[in-house]
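K.L.:
The structures come next, written out as structure tokens.
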Structure 1
Amino acid sequence: MKYWNPEIETMDTETMKSMQERKLHNMVRLAYHHSPFYRKLFKENGLSPADIRTLDDLTKIPLTKKENLMEQPKDFILQPTEVTLRKTLPTSTKLRAAFYDKLMSMQKVTSELKEEYKPVMFVVSSGRASGMPTPVFYTKKDSEILSECGARIGTTIGGTEDSIFHIAFPAGLHMAFWQCVAASDTIGALSIRFGAGMTDKQVLIIDKFGVTDMVGVPTYTKHLSEAAVRMKEEGHDVSFSNLKNVLCAGERFPEGMKKRILENLEAVGADCRVLEGYGSSECKTSFVECAPGSGFHLHPDVHIWEILDEKTLEPVGEGERGVLAFTHIDFRGTVFLRFLTHDVAERGIVYEKCECGRTSPRIMSPIGRMHEYSTKINIARVKGTNLDLNAVDDLLSEIPGLEAYQAIITKTDPKDPYSLDEVIIKAGIEKGKESDIEKLIISRIKNSFEITPSIMSIDTLTLEDELVEKWKAVRVVDLRGV
């Protein structure tokens with residue numbers, strides 16, 4: 001099966017634009033009448049739903065930021081009342097309601113409205129900066145969209161009803177795990193819903209059940225692939241020969257890490273692709289590549305995406321670097337108009353038809369996910385030098401023999417904010433190569449950034465356990481001022 005929903009996935013440009021503008025105007029009406037946050041925002045800015053009818057009109061709406069959500073998450077939930085519903089219900093529904101009312105039976109219409117608007121589940125968005133996760137609510141209608149988009153994702157990476165999916169995302173209040181479950185159910189495929197942890201047992205299950213498609217966070221997927229190699233070297237009859245597709249999402253995914261995962265999987269018999277996904281709890285679904293480097297295929301019937309200049313927050317051209325923002329056009333529950341993600345797409349958004357035949361817009365990787373780090377920015381000034389935290393991650397991921405790592409920016413005296421900056425590399429190094437790899441790390445960091453780090457050698461498995469303990473591994477940490 002090449003496409004799950006060919007009508008949407010291969011829609012021509014003009015039809016797509018018309019669909020998005022129709023859905024946008026309807027969503028703006030819903031948000032204006034049913035969302036406390038957007039009703040207030042529109043009134044404060046002298047806007048009404050009539051002002052937003054085209055894609056070009058979207059920029060009239062002020063951007064929504066993560067801080068707004070954290071301050072008042074309930075105000076982003078659509079909360080219709082009998083009065084506001086009269087303003088937004090389609091005429092056909094009003095006529096049906098009047099008819100059923102005469103028959104003294106409003107049960108059917110009421111049931112449909114509950115399915116559309118009543119929250120039935122929530123996931124959480126990560127709250128690294130504040131330490132507090134923020135809920136994002138789904139209605140039954142939203143759950144159906146999650147399943148539909150999940151089925152498109154599963155099909156995009158090559159899944160069919162004959163596939164066997166292994167889900168290694170952490171279970172809990174995280175959207176990725178539940179969308180994978182919904183995707184496999186909708187496609188009709190068998191799925192092993194393991195979550196993260198008990199890694200050796202996962203290796204044996206992937207082998208025994210002949211898993212064809214595996215999904216997980218990059219750091220944990222690397223950990224699992226290394227466990228498979230280790231177990232084979234220890235004499236276990238481990239074979240991943242049926243594995244065809246590995247999808248990683250949830251954190252930054254350096255090329256060096258992709259290469260290592262692929263090498264490890266090939267060492268245990270896999271002939272597979274390593275693909276990348278992108279998404280967030282706020283946007284309420286995920287997006288994937290159809291092939292390595294193809295870009296993340298968006299769902300044009302669910303969102304409108306923008307790419308904005310990082311400084312001015314004005315729109316930039318196709319294929320240009322910028323920060324991503326999205327607008328929901330078909331969800332209920334928690335909804336956002338022009339939500340600023342703070343994620344930077346290095347190669348922007350492209351609209352040309354993909355080689356796979358899909359016409360949906362694509363966000364081109366890599367994406368610099370600023371909130372991956374423990375600071376709100378990804379450029380840190382260390383010892384008077386601007387240090388690109390993404391570049392540090394990339395550099396360390398490429399060093400052969402460095403099996404796990406975490407770069408820590410701190411002070412020589414953590415209690416004294418005026419003491420000297422210090423960069424410490426916690427390094428899990430291949431046995432027998434400790435001295436050579438430590439010298440290589442110091443040399444490459446010094447040559448690239450004019451900073452000499454200290455090396456803290458640590459057992460690889462211990463360090464990996466530390467990194468995969470949380471939902472997202474933080475491989476570069478700035479502790480100054482914490």
Structure 2
Amino acid sequence: MKKITFIIITIISLSAISPGCKKLLEVKPQSSVTDEVFFKNESDFEPYVTGIYTYMRLFANNIVYGTERSEELVAALNSRFGVSWSQIITPSSGAINYNDWYKAIGHCNLLLKKIEGFSFAANPDTKKKILAETYALRAYFYFHLTRVIGDAPLMLAAVEDENVPLLPRSKAVDVLKQVQSDLDLAIQNFTSMSGFSKTAYPSKYRFAYGSAMALKADAYLWNAKVLGGGDADLAAAATTITEVEASGLTLNQDYKNVTGVRAATNPEVALAAYFQRDEAGGNYGVNALPYLTGVDGALNLDKIPYAQTSANGQGAYQISPKSRALFTNPDDKRIPYTWVTEMQASGPKISWITKYPGNIYADGRVSDNDLIIYRLSDIFLMKAEAYAGLNNIPLAIEYLNKVRQRAGTGVYSGSVVKVDVELEILNERGRELFFENKRWYDLVRFHKGGTIDVYKYVPNLVGKTTPLFWPLNTTVFANNPNIKQTDGY
């Protein structure tokens with residue numbers, strides 16, 4: 001595995017060499033370099049697709065786009081917020097280069113092209129599994145990208161020489177159509193395998209039928225509310241989620257096990273990004289863990305998930321007052337596993353996030369929890385959202401209550417007016433999924449769906465007109481004159 005990872009990183013490094021460097025003319029195209037070590041035998045494809053999952057982890061571990069633009073976080077001891085949190089995003093400050101996304105997509109395209117020449121006659125299921133995962137990964141990368149920048153170039157062909165197509169941005173609605181098409185192909189390949197079972201999750205760190213369906217439902221919700229897909233996509237989301245429910249996932253009885261139990265043996269998790277101590281530099285939870293000297297003197301030190309040094313706990317974030325205020329029931333069982341307020345002799349101080357507490361080793365705490373991408377309570381709340389959008393309030397409340405009951409907050413007894421139920425679902429997502437890198441995307445959906453005004457909801461957006469999608473930086477335009485800037489910049 002280390003050899004495979006090294007080779008892929010080497011290929012990626014070659015593809016990232018500056019265009020201004022004379023040596024670039026001497027570098028072989030990515031596919032030529034890859035062909036020297038991969039795609040010689042059928043056995044080369046499995047490790048190659050395994051390597052592509054490092055990109056899924058990369059994006060799952062970046063909270064700039066999914067969390068920092070939301071209301072969830074404020075500074076703690078050692079603030080490291082940037083323009084995403086301040087919402088001061090301009091073409092010269094915070095503009096992004098989408099290179100990493102297209103590297104990931106490029107690897108998918110290359111694998112899909114190269115595998116055509118291999119029959120896998122002795123084990124056709126292996127080919128189907130590889131194809132299914134690769135299509136699901138490409139769908140994941142495009143879905144992640146379009147939620148960040150909106151319209152995006154649709155590169156679907158393998159780049160096998162130095163002639164890279166200079167594609168314009170495709171409309172976001174067309175990107176979502178491609179996401180759904182790729183997921184249809186993924187599901188088709190999964191279901192055509194001999195001995196197929198909906199309940200099979202060979203690895204919670206790789207796509208399976210259930211997690212592909214979860215992504216499909218997520219994409220339907222986005223298309224329904226953000227891109228105008230309406231009732232048809234809401235209904236499709238609900239139907240798709242029924243398939244996820246049939247995949248054998250069950251809620252953890254104890255909320256602490258949501259992140260406290262590794263995804264591999266976690267009955268609630270459909271898909272997660274794998275982390276292991278010292279393997280990938282830790283997950284984003286490192287920014288939320290305090291360091292010991294920063295909480296010295298705390299009267300409840302034993303309740304605070306501190307690291308011994310700032311290398312393993314950087315003390316940058318705490319839960320915001322607005323997110324804490326969502327927890328209106330003091331008996332909510334999720335509170336201890338969401339945050340703990342540091343108590344000093346002078347009174348309460350910082351409210352430290354406990355969602356991803358890491359694990360304690362002989363030399364102290366390390367932020368190495370698996371990062372959850374999809375889990376069952378998230379799926380339940382997606383279905384509640386879809387039903388509420390369809391004005392099927394009884395079913396929306398039924399699925400809302402599946403989450404509330406584990407939390408110990410009782411059944412929902414508030415207003416049954418559509419917009420009020422939708423707001424309660426958004427609030428429940430804020431409680432249940434805090435710090436799971438979903439909040440900004442939730443806010444955009446509910447803003448576009450008319451439940452909230454995100455420009456009044458997020459404190460740092462009040463009084464601003466910053467677009468919901470990110471601008472592209474000058475490197476993108478220098479490399480491709482057919483690209484236009486994101487609307488609003």
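Nothing in this text is a laboratory measurement; each read-out follows from the coordinates by a stated rule. In this text the structure is predicted, and so the values were computed from the model without any measurement. Cβ atoms are built from the backbone, for glycine too; each structure is taken alone.
K.L.:
Consider the structures 1, 2: one of them gives -11000 for helix-only ellipticity at 222 nm (-39500 (n - 2.57) for each DSSP H run of 4 or more, over all residues; to 500) as calculated from the coordinates. Say which.
P.N.:
Details: 1: -11000; 2: -13500.
Matching structure: 1.
K.L.:
Ok, one more. Consider the structures 1, 2: one of them gives 13 for relative contact order in percent (Cα under 8 Å, 6 or more apart) as calculated from the coordinates. Say which.
P.N.:
Numbers: 1: 13; 2: 19.
Source structure: 1.
K.L.:
Also, I was wondering about something else. Quick one: Rg and Dmax of the Cα atoms in Å came out at 24.0, 84 when computed from one of 1, 2, so which one is it? Don't jump to the answer; show the numbers that get you there.
P.N.:
Values: 1: 24.0, 84; 2: 22.6, 72.
Going through each structure in turn, the value belongs to 1.
K.L.:
Right, next: If we compute FRET efficiency 1/(1 + (r/R0)^6) of positions 43 and 123 (r between Cβ atoms, R0 = 30 Å, to 0.05) for structures 1, 2, which one ends up with the highest value? Present the calculation step by step, with values, prior to reporting the outcome.
P.N.:
Working: 1: 0.50; 2: 1.00.
Comparing 1, 2 by FRET efficiency 1/(1 + (r/R0)^6) of positions 43 and 123 (r between Cβ atoms, R0 = 30 Å, to 0.05), the maximum is at 2.
K.L.:
Taking percent of Cα pairs over 30 Å apart, for residues 211-402 alone as the criterion, which structure among 1, 2 has the greatest value? Don't jump to the answer; show the numbers that get you there.
P.N.:
Details: 1: 28; 2: 31.
Comparing 1, 2, the top value of percent of Cα pairs over 30 Å apart, for residues 211-402 alone belongs to 2.
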